[in-house]
Structure I
């Protein structure tokens, strides 16, 4: 019934890439601008937070441009597995919470990156 929509698969993957990239780009900037403050808040070194911010920033740019999308999706999947670990094991964050971001946000970001990792980012490239 919906097989006609498959012709728009590349547009759907482009939209997915752009949304995922915008979220990670937004979250990378505080890590790059205020690495010391972010590090104190989450219990990591400033260097680690800066490296994390760089991975998120560069991966976002790669997803936007549509180059090496599976590599960037792999890196962001690893980031999200780490985030889930921290939330579950160290910070005891529930699946959903009204006063903070629960696990559901991290899970959807992980799932979206796994889709790109396994299925590719589509054929639409900016560069």
Structure II
């Protein structure tokens, strides 16, 4: 990790080098991440690449909401700056920016829809 700087009392900004793991599959996690610059690739050890993320995208919401281990590896593509939100910071962010809540719900809805499509014959 290149740097770790406090954005304020509830959010932390971190910077990762190209190829550096931001999170690893199976690790415990209580934070979600919002990409501020750079990008990331999401992949599972058994299934390969799942998706690519860019500025404005977020990940880790399932871990922060459910306190379960990470579902996949997320690897930085280029120098990547992320905003890290733990459970308390997420609540503050949702109160300050209700549109973020809508984006989070839309993302979760897309995931459910994608899973449903995979299950349909």
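For mean count of other Cβ atoms within 10 Å over residues 28-35, which structure out of I, II has the highest calculated value?
Result for mean count of other Cβ atoms within 10 Å over residues 28-35 over I, II: largest is II.
Upon calculation of log10 I(q)/I(0) by the Debye sum over Cα atoms at q = 0.14, 0.15, 0.22 Å⁻¹ from the atomic coordinates, which of the structures I, II produces -0.60, -0.69, -1.45?
Among I, II, the structure yielding -0.60, -0.69, -1.45 for log10 I(q)/I(0) by the Debye sum over Cα atoms at q = 0.14, 0.15, 0.22 Å⁻¹ is II.
Kindly point out which one of I, II the value 0.90 was derived from, the read-out being FRET efficiency 1/(1 + (r/R0)^6) of positions 68 and 100 (r between Cβ atoms, R0 = 30 Å, to 0.05).
II
Among I, II, considering only distance in nm of label points 7 Å out along Cα→Cβ at positions 76 and 108, which has the greatest calculated value?
II
FRET efficiency 1/(1 + (r/R0)^6) of positions 12 and 92 (r between Cβ atoms, R0 = 41 Å, to 0.05) was computed and gave 0.70; which structure, I, II, did it come from?
The read-out was computed on structure I.
The value -23000 for helix-only ellipticity at 222 nm (-39500 (n - 2.57) for each DSSP H run of 4 or more, over all residues; to 500) was derived from one model only; which of I, II is it?
I
A short reminder: the numbers here are calculations on the coordinates, not readings from a lab. What you are looking at is a predicted structure, and each value in this text was computed from that prediction instead of being measured. Cβ atoms are built from the backbone, for glycine too; each structure is taken alone.
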